[in-house]
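Since every read-out is calculated from the coordinates, none of them should be taken as a lab result. Remember, it's a predicted structure, so these values are computed and weren't measured experimentally.
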Structure 1
Amino acid sequence: MEKKCVSAIFKNKGDVQSCSNYRGIKLMSHTLKVWERAVEARFRKVVEICEQQYGFMPRKSTTDAIFALRILMEKYRDGQKELHCVFVDLEKAYDRVPREELWYCMRKSGVAEKYVRVVQDMYERSRTMVRCAVGQTEEFNVEVGLHQGSALSPFLFAIVMDQLSEEVRQESPWTMMFADDIVICSDCREQVEENLERWRFALERRGMKVSRSKTEYMCVNEREGSGTVRLQGEEVKKVQEFKYLGSTVQSNGECGKEVKKRVQAGWNGWRKVSGVLCDQKISARIKGKVYRTVVRPAMLYGLETVSLRKRQESELEVAELKMLRFSLGVTRLDRIRNEYIRGTAHVGRLGDKVREARLRWFGHVQRRESMSYFPE
């Protein structure tokens, strides 16, 4: 349980020769992960995390945070008012958490001292080695940061962020967090700039670091001369669109680029399993199951929060039918109706599935005890 191995994983963007574009994943024993789950269950009974935290919390998901941001932007567009959003990025957030800060935050959150000692034992007695293409390094101690790949680390990080942001966060949706993804919103540019500086000070004085190059600013319903946001005298990059939790939000409130991204994600998923979907020896029923399992979830992600026009819904369905026709070896020259294609693969209309997903998520919202993430 004390020995762990770190493997470097490329982030799939940036220079492959730059070490900063790799993230270490710690391989741990299954016994330790079971033990961590048991400890986490004890923690969740006594620790209350703020409502602004959506990451790894029960009855919350990325959909809730995406919807809260989209509806806030929509209301400000309807009222012809400016909304200023800053998307804060933390540099290597999990790897920078100071151990002493972790123990302090756990105690302040109400974790019993015996459980603090249990976590300390997990970290202080562990030794790590790095695995690469040419072999493994010698074992060494890691004295800062959380274990990557640990079952307990996400909740420990939520505890740390809850305590670090206690004095600076505002109520949801003006402040939203999903683990280390932070959104700060305000109807005043000077106010959002001031809030950003307060967040920077609160985080960096306790060992974390705000990335100047990856933190971005977006203004919804922008007027002329709205200006920019600065962080310690350095201008924050201003964007017209931002990929928030995997869903693209645009400053003009449109969702055309998000639809194109969903189509692209669907094709990427289709290519990954094209060897199965295009195999003539596999039945259409099995191909339909593979498609519904791998491809369709990528196309449906986040669409519960998007108001689709008929043209955009048609764009999604056209892309889906192309994939199904390729999979079944059918072209338009064969003059086979779309309904027959769907029936053969046992795949329903994508537009109907989007509406089903909306109703399913609406039921989830209605069952929630708190509706506080909806703006008044």
Structure 2
Amino acid sequence: HEDLVSLLLTRGADIEHRDKKGFAPLMLAATAGHAGVVEILLNNNADIEAQSERTKDTALSLACSGGRYEVVDILLARGANKEHRNVSDYTPLSLAASGGYVNIIKLLLSHGAEINSRCRNCLFCRTGSKLGISPLMLAAMNGHAQAVKLLLDMGSDINAQIETNRNTALTLACFQGRHEVVSLLLDRKANVEHRAKTGLTPLMEAASGGYVEVGKVLLDIGADVNAPPVPSSRDTALTIAADKGHYRFVQLLLERDATVEVKNKKGNSPLWLAANGGHLEVVQLLCANSADIDSQDNRKVSCLMAAFRKGHVKVVKWMVKHVSQFPSDQEMARYMSTITDKDLLKKCSQCVDTIRIAKERQAAEANKFANSLLEEIDLERCREGEELQIYQIMKIN
């Protein structure tokens, strides 16, 4: 309402009045993209560098955050501070990159905005250092491929790292499942085996989220499916994916020859982790790929026992048909005595019944086999006796 704004100003309205949230009229007009109102307010000496009370945003940072190109153009032409940092330490370029506003990024860079500016106190850094998240990293993690391409074309550092956690644009994109951005970064020679402070490779980051398309892109470019495990936990991409129950990602890794019989620091195999998590389809997939169903962790807890402890009835029902070793009744009773949760107790009781029935069936089959074997032995002895008698008769004759 440009005419009304002009009228109010001529009648002495306070141009710097703040609303309940601490925003001045110029900030509100910039946020909403009302370019004409912004011009009127600036022509009436509105403070172009005024900051919102809580977030410390200026009209420019708000316009960049909202993708208001025309307003950004006006504010830059009037000399707005293009390197202002809000309470999260984001510059206008960081905010535009985060939103993927390519035209605003171009505009800011044409006015000399610092392309490799780093925040120091955002959610992803909290460092207080000079090397926080960059505009490229923000665009990458939010999946803005065109913004990423522009920033790279204009000279962004592709392998720059956040100082405290060593994340790069690639690891952040993998963590968020941005396969188009991941493909772009790899085409520009981003380090496919870079490890953040967590010790995870980009492939492991993708495995954690179950991002199959990202996994395919990484593996197609040459990511090591059997890369050395995370130093702290000894986890691999396969143990991570199996633990989370990401069936399609586990399938992808197996198709690319991931080692099935790996164990993390606790001695957990991918199958053990899948059983422990109640991921039946993953359990079946791993067993179909020759995983050891009777494997145990460092505490001698078997895959079946792990599923039983968590009350995964369906997993237990399937596993008892394939294992060769069962937990003892004493072992199960000992664990049952520690359960206080009623729902878990009910599920574990069902598992106990299933395991006992399977053990009885196994014992019956073993007895049947033993009896059959004894019958064969007796029959063989009879045959031998008959043959001996015939031989003796023939010898006499």
Structure 3
Amino acid sequence: MASKNTKSRSGHEEFMAECLQLAEKGKGKVSPNPLVGAILVKKGKIVARGYHKRFGGPHAEVVCLQSYRGNARSATLYINLEPCAHFGKTPPCTDLLLESGIRKIVIGMKDPNPIVSGRGIQILRSAGVAVTVGVLEEEAQDLNKMFVKHITQGLPYVHLKVAQSLDGKIARAQRTPEWITSKQSRKLVHKWRSEYDAILVGAGTIRADDPMLTVRMLTRRRRHPDVIVLDGNLNLSPEAKVFTELHGRRVFVCVDNDVATEKLKKVQHLMAQGVHVLRYHGQGGMLPLKAVLADLYKRAIGSILVEGGSQTASQFLYEHYADELSVFVAPQVLGPGIPAFQPALELGGTTQSLAIKKLSSTLVGTDVLLQARIG
């Protein structure tokens, strides 16, 4: 969520906070584009609003200006991201801004794309527009954390979610399917699912729970994100729900290249069902995460919610491919069972400690949600 702390905020900051809240409405609808909101202010009052509603649709500043019937020349435009100055799905927004005659623009953050960063600001300033940059910049960066990651590194933003008991277990020893966390926590996870491009799990999760990995529990109908299954040894049955109930989304199964060759009939079976089979050079059933993530980014996946079991979660954490960690801790003790994380050395991972940033704790239902940025 965008910051709602209004203590000691300047006028610029209050209006920028409004932009950030508007931009949030595009979550789950605009990827791989960024979340952007814009407002037009005249004599201290908001006279027009707009946000980027869907990928390929008009940008926030365009929606905002087109909804205003008056003269924008004496107004100030607030927008959380630098206006684009290049042709993409839509024409450059800087052209429309200059045509509108607007003379003052306040921007939350520069475009993180190194190819175009600062170009829009330069064009506007060269035309005599007064441009202020960096208002609520930290909040603006946080809102578009997924966009910043994939546009600067060419890899998806990875959010690792874990649900565990007080004694650090994700399931009992016999792996009996049961909910550990509260209904409120599960509803929050479904909201997250609706905001990410894809959900990723390991083969163990599919084998134990046979989940559909869809978006449910929300009042409004949401799109189902793509699904990625890591199954290096290709041991899963093609009849698993996630492979047979596609729900209009893409489903990828990532396998070891040599195994895929050996189990060609199963590969063909999956492909006939509409499943995308991706091959990688793995080792001992473990797949190279960097290669997997880079490949998925090329397939228009800019953000991933990892909901895997112990091995999958541990691999992402210890190999430093998780950008964000959310751990739901339920108020129960499971006793003997499956630990949330495996020892790093057993996975060939690093023993180096991870840098934790922005650690927070929140009560969700009866659970405690611990969240942190990693790296």
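Given that helix-only ellipticity at 222 nm (-39500 (n - 2.57) for each DSSP H run of 4 or more, over all residues; to 500), derived from a single structure, equals -16500, which label among 1, 2, 3 identifies that structure? Source structure: 2. Taking semi-axes √(5λ) of the Cα gyration tensor in Å from the coordinates of each of 1, 2, 3, which one would give 42, 23, 18? Label of the originating structure: 3.
When Rg and Dmax of the Cα atoms in Å, for residues 95-190 alone is computed across structures 1, 2, 3, the figure 17.0, 54 traces back to 1.
In this comparison of 1, 2, 3, the computed figure 15 for relative contact order in percent (Cα under 8 Å, 6 or more apart) is attributed to 3.
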